[in-house]
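> Some structures to go through are shown next.
What follows draws every value from the coordinates through simple rules; no lab data is involved. Since the structure is predicted, the reported quantities are computational estimates derived from the model, not experimental observations. Cβ atoms are built from the backbone, for glycine too; each structure is taken alone.
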Structure 1
């Protein structure tokens, strides 16, 4: 018997989540045309909720609507990259320094072990697993600040950042030699609650990630 309390996802939300997820994970690359009828057919719904989802994605800059011409997945511009990392470089170190006093050492050590165990490879699912873990770590920092307005804002930034991250997929050596050690350094700083080190390690990591994204995409 169906649970009457089960909440059904509105069709426009279902369409929004599907399209956005494909864009963020670059299953739909920049410049890819979006056909409302094809998306509606894939979801088994009418075109109306698909159109509503696309309007929302257009507002969020994930897609671009050209009147009487069509809809395409928006490009990632150099300005997008700089703005995303500029916001992160301002917010994350400050939140981390405020929130480190009540972060779980057990959770942080668990994250460190997960980073160590993922054998990064562009040829299998471990790349996406690594990106998911990376974003989860940085979200944990923001969520530890316990500011709901900031969390909502940061989640929008992380959606854009994930897309940049996938588009600028780093070579294996760079992940193993730079990205992983930088995460270990941040985790160690958070556990020790060394505020200067927290600020330094996060800023170094984000600065290097910004440079890598610019070099790879442009």
Structure 2
């Protein structure tokens, strides 16, 4: 464990963000490690924070953040992938209430976090212990993540940021013409993207609602 961590908490719920900051205070009091903490409540704020130097040593990342397609980000997963690409030495801890198998597998493939906590798996004491484990350079996966990743569930299904953006637009009930305008693609291109997604997610021949429902079930939106 280092003596100091420049830390970013990306979380859209104020109480949860403050709770994580409180856990860091608890670790600081017991170990003497210092945390310089900044909180970002949305994807745009997080991107702004990440431009500061030096880079962050530790990032707590909520995956289900409000999409902001105007900055090319549709979820915390997109942000996590960008952090991993730009700052490979940064420790990333993902915490989420969602435990869908495809969702977990996709995060592991695209973000490869040092810590991945399903919030229902951890009480406050074990949450603090899990953070300490990551800071001691050991990965920590909560029991639900371990169950799906190590034992029960393997899949090669992943979708990219454009696919997810299309799904978010469809989830809002927009027409293909409106979606094409929003994504700056032709209608035929969007239709081809949708057809490919239906095949990928196993709902070929299904309706748009079937596709959105399946994507939601698998944790992609």
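> Matching task: 14.8 is the computed value of mean projected area of the Cα convex hull in nm². Pick the structure from 1, 2.
This figure was derived from 1.
> Moving on. As an exercise: relative contact order in percent (Cα under 8 Å, 6 or more apart), calculated from one structure in 1, 2, equals 24. Which structure is it? Show your work: numbers first, answer last.
Details: 1: 24; 2: 16.
Answer by label: 1.
> Hey, FRET efficiency 1/(1 + (r/R0)^6) of positions 116 and 148 (r between Cβ atoms, R0 = 30 Å, to 0.05) derived from one of 1, 2 reads 0.40; which structure?
Details: 1: 0.40; 2: 1.00.
Among 1, 2, the structure yielding 0.40 for FRET efficiency 1/(1 + (r/R0)^6) of positions 116 and 148 (r between Cβ atoms, R0 = 30 Å, to 0.05) is 1.
> Figure out for me which of the structures 1, 2 the number -22000 belongs to, where helix-only ellipticity at 222 nm (-39500 (n - 2.57) for each DSSP H run of 4 or more, over all residues; to 500) was derived from the coordinates.
Values: 1: -22000; 2: -14500.
Derived from the structure labelled 1.
> Looking just at distance in nm of label points 7 Å out along Cα→Cβ at positions 108 and 140, which of the labels 1, 2 belongs to the structure with the highest value? Don't jump to the answer; show the numbers that get you there.
Details: 1: 1.0; 2: 1.9.
Between 1, 2, the highest calculated value is found for 2.
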